[in-house]
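We did not get these values from a lab; they are worked out from the coordinates using the rules stated. Since we're looking at a predicted model, the values are computed, not measured. Cβ atoms are built from the backbone, for glycine too; each structure is taken alone.
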Structure I
Amino acid sequence: MDRHILLAAAITAIGVAPALAADVIADPDFPCEGFCAQYNEAQEPFKIFGDTYYVGTTRLTALLIDTGDGLILLDGGFPAAATVIADNIAALGYAVEDIALIGNSHTHIDHVGVIDALQKASGAPVAASPAAADAMERGHAMPNDPQYRDTEGYDYPPVSNIRRVSDGETITVGDTALTAVFTPGHTPGGTSWTWEECEDGECMTVVYADSLNPISNDTFRYSDNPDYLDAFRTSIARVAAMECDIAIVPHPELVGLLDKAARINEDGDNPFADPMGCARYAEMFAENLGRRLAQEEADQDQDE
């Protein structure tokens, strides 16, 4: 089916009229090629539940929350995703200029790169953990990030006007109370976010759980950083224990988000509702971390 027909159908199903996209300009100093181009493929926006919508690309999550008094945007993508996200916001009948707050999961270019352009278009402040704010202001991962690389290709447009939030702090915008839950590990400043959505008398707790993937550069070893490892394990346990009716994550395929979107209106049940979603997500990466540590031990034994 033609893309524009699909988009019109999505808009009709949501019940809003398309708006004109804001004049959002992707930073020309950050071209989108190779890996970036694969992850920047346009995705039709869709409603998840209540006033929470998906406005990201096919491989990178960006969420929009209509609070009744301004919009909250969580994450984005590579710098080149600025126009994709702006178009998706407009397709849902909203305006980038109405974004009142921007939040972030972690400060790698594929999630934070777009924030500078959308902040400039909206004037919205950014909410981030102190460690994440330090990296965002710098425009590059900090040296204590397991994936830190001091090379080109990992920089992103620096972000200003950042509100440093504390663990467990709740920010209220309109009718939405957004709570920050610090989940360091994938990055030192990793943050998950949770809020409540209601629709037709039913309320659900939505969790945007940060990445828990224990990957790194070629020199970082989790077993050589016990304090960091302990914090990572605590983060995994926190996500597993969270009240979580709907689990959303930075890479949508890890919870089958787009597959669930394809089942919207298929029957009377909301395909995104899954009270075990956060626990399964955490369990998957607890196992991954265990395998990573076992590999580090085997590598060390081989070197001795």
Structure II
Amino acid sequence: MLNIYAMESGKRELACRDKIESGVWIDLENPSDLEIGTVCKETGIPEDMIKAALDEEERAHIDNDGEYTLIVIDIPVINEEIDTYVYSTLPLAMIYSDKFFVTVCLRETSVVGDFVNGVVRNFDVNKRTRFIYQILYANATKYLHYLKLIDRTASRIQQSLHRALKNTELIKLLDLDKALVYFSTSLYANQVVIDRIRQLSAIKHYEEDNDLLDDVIIENKQAIEMASIHREVLSGTMDTFASVISNNQNTVMKLLTAITILLTIPTLISSLWGMNVPVPFQDKWYGFLVLVGIIVAILVPVIIIMVKKRMF
């Protein structure tokens, strides 16, 4: 999808445009080849720059060919599945020049959507450097928001596991742990990009934007720290539940072993007296009672020993 935006004349509000012209913000969401060709023709941006963000495995980086500067960052996304949400990351490309500002992503995202829908205020597409910082800041805060959601989800799953250990709950914890790995990796890569932006001469830096850039760095580092903490806590939780499962399994096996021993004793004695050969008390009316007495006499001390050994 190709969307074209510009600031209303004399206002700080975003408005849609029908054609590409100087000063517009071009937003591409999972664009078709025709839309990519149109943007390349109208802006002169190399096609490989636009397609950089269309590869899910594209790493966060900065590239500059003199006229155009490409900034690729990783943004957090939520994939809705049956009864659950799966967190992952996608590359978002920002292509910067004196005339155009282009964002490219494989799908519609809340990071860009917050600017379009008016959630983020006081931004100006014409102030390209500040706009880049504001997108980076919105991205870092989105990571923090999703990390809080992951923490709440993990806490809810843990409470469910306290009541009963279920494979589905453990798999959900594993998915959250995987999401935290993606988040941590992406946040570290974004931090490298942010640090490089401060030293990049292709982007004009203004003194009034320094505070915003500092806020971006603080928010991103806070997100890195939160992701690391949540990951350690979740990994420890999963290890604990793994130990609980193993302990429960050992308890069940110990109980089954004790029951097997107790059942083996009367089975063995009954088998001996059931052989087709002469056996003691076979002609006596009280022979069965004697046999039961022998079994009880052996079982009682065995049970006492097992109880002392805490096999029950």
Structure III
Amino acid sequence: MRFGFHLFMVDPDQHLDIARTADDCGWDSIQVADSPFFPETISVPYPYTPDGTRFWPLDMPVLDPWVAITAMAVVTRRIRFLPSVLRLAIRQPLLEAKSLCSVAAISNDRVALGVGLAWMPEEFKWLGVDMKTRGARQDEAIQVIRLLMQGGMQEFHGKYFDFDPLIMAPVPKKRIPIYVGGTTTPALRRAARYGDGWVSVIHDMDAVAGMLAQLDGFRREFGRENEPFDIMMHCPDAQTVDDIRRLEDIGVTDLQVTPWSVPGILAEMGVGAIMQQQPPLDVKLEAIKRYAGQVIARFA
């Protein structure tokens, strides 16, 4: 089992100290958010809270994920970073491939790519992208990015993205995993077909086995059941080492936790109930060290 946490709602001034501490203590990954802007009014409910409301202030600072990752990468040695998730459906994959390859070069390939479908209609409208085609366009975008990371002359001729032979450099020295997010059936199928893994938001332990069985079925359907596949998941009720080992036994490879949150928050309370807890930096750093000593060390 590997361990990581998310920096959504964490003050950007704290990112470097947190990254250095996590790197020193044996954490595997840090996730960062992607949100180019926050509309004053959104026409649909937020999908990850019980009542559909946003749990963050509209003026909350969110760094561009590639900028945040680069800044943390240059002050660390071994920890990995990933956007979780990059709203790939509103972005141009040639440009995202360039950013990803550049960050891979700076970080010595200590990066992964988490992708998901943007959920706000306003993002699509104001960025001039058709929301109705977001799933199919993201499928092609994943293929484009993976193709370009191989290096050499590459071309792609799809329905939504089309280009003649071109070369992108530098490219990663090793395979950079692409994790697909989402909990709907199409999202799970997309992860099984195109992803090197699945990254999820928050679930109770009791729900995990069923979701992984569904993913396994889709992977068999696409002939990918024997390929490596990571499962990144936040299960707030996995409180003990035995709980975590049970998740490991059924296929979870990466447990996402928030070490400075108060225990007892359940998945049905929503991810916001965890991320809204933002103690001072010194409390966060001590929690990162404590969790590493009490839990991560047991899985070394």
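Suppose you compute mean count of other Cβ atoms within 10 Å over residues 109-116 for every structure in I, II, III: which one lands on 18.9?
Numbers: I: 26.8; II: 18.9; III: 24.0.
The read-out comes from structure II.
For mean count of other Cβ atoms within 10 Å over residues 61-68, which structure out of I, II, III has the highest calculated value?
Details: I: 21.9; II: 14.4; III: 17.4.
The structure with the largest value is I.
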